[in-house]
Structure 1
Amino acid sequence: MPFEAQICGLPRENERMPSRLAVIAIDAVAPDVVADFWCAALGWTILEREPGGITIGDHARSWPMIDVFAVPEGKTVKNRLHFDLRPDGVSTSDELDRLLALGARRVDVGQSSDASWVVLADPEDNEFCLLSRTVQQLTEPG
């Protein structure tokens, strides 16, 4: 059965457009380190620097962007929200090697040994996943 996109939630009268995801905020003891990691991982750039925060995004400034804010305390528990990355133009194995070379590390959050994704953490231990299927594998016919 083909996937059919559906709008979630209850319809509202006269609603023209739902909200759009604009920015994802990450707290960090060392915002420069975290921003640099995510810029390298996603091929993004630093768009703005303000006291206490850094905004990163793609060159077109399209949404969503990521704001990295300075906080005094380090991360202490597992994230309740995380990024799932999908390799694009490279194999999953090559992308895993690249992310590890950028400073990511493998972490165990209780995933099964046969999980189809790899759980990693950025330099401040924010978990994220590398999915097994590439963008190209998802767009191949058949």
Structure 2
Amino acid sequence: MFYHYIFKSKHTEQAAKLFKQYRDLATSVGVLDEVMFVIIRRLAEKTLGIRKIDKLRSYIRSYGVGFAADKLEEFVELLEALDIIVIKDYSSPRELLETITKYNLPPSDAVIALTCKHYGINTILTFDEDFKRIPWLKTVP
């Protein structure tokens, strides 16, 4: 959802409407990490021509992430403007493994699903179809 709001896509308008429609929004530290990494990775490719992760790491070590500073700031300002609460990720190794294998999820999505379960969050704003397989989550849209 954040990605489509920050980078123009076919879902940008719908993401903006959903952010206005829903209140008491929360996100997790893992989602922040994921979104910030995607911002950096996408802008590194677009502005610097860096596609490989090892080259990106080397570039960041030498020069920092100034090339992505504006978009990163835009993301943080969005979180602040919408008063989005940031919660700690939750998962145990056993629950994580069970969720990954039972619902055919990548580990990061399984952590998001388990974090929602832990905090009693039953609705998630996402365009990711994988979350529709999670019985304790309602996906919007």
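Values quoted throughout were computed directly from the atomic coordinates according to the rules given, and no laboratory measurement underlies them. From a predicted model like this one, the values you see are computed outputs, not experimental measurements. Cβ atoms are built from the backbone, for glycine too; each structure is taken alone.
Structure above, values below:
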| item | result |
| --- | --- |
| Per mean projected area of the Cα convex hull in nm², for residues 37-84 alone, the highest-valued of structures 1, 2 | 1 |
| Comparison of 1, 2 - label where Rg/Rh (Cα atoms, Kirkwood Rh) is highest | 1 |
| Among 1, 2, structure where helix-only ellipticity at 222 nm (-39500 (n - 2.57) for each DSSP H run of 4 or more, over all residues; to 500) as derived comes to -17000 | 2 |
| Test item: distance in nm of label points 7 Å out along Cα→Cβ at positions 21 and 69 calculated as 3.7, pick one of 1, 2 | 2 |
| For 0.75 (FRET efficiency 1/(1 + (r/R0)^6) of positions 77 and 117 (r between Cβ atoms, R0 = 25 Å, to 0.05), calculated) the corresponding structure among 1, 2 | 1 |
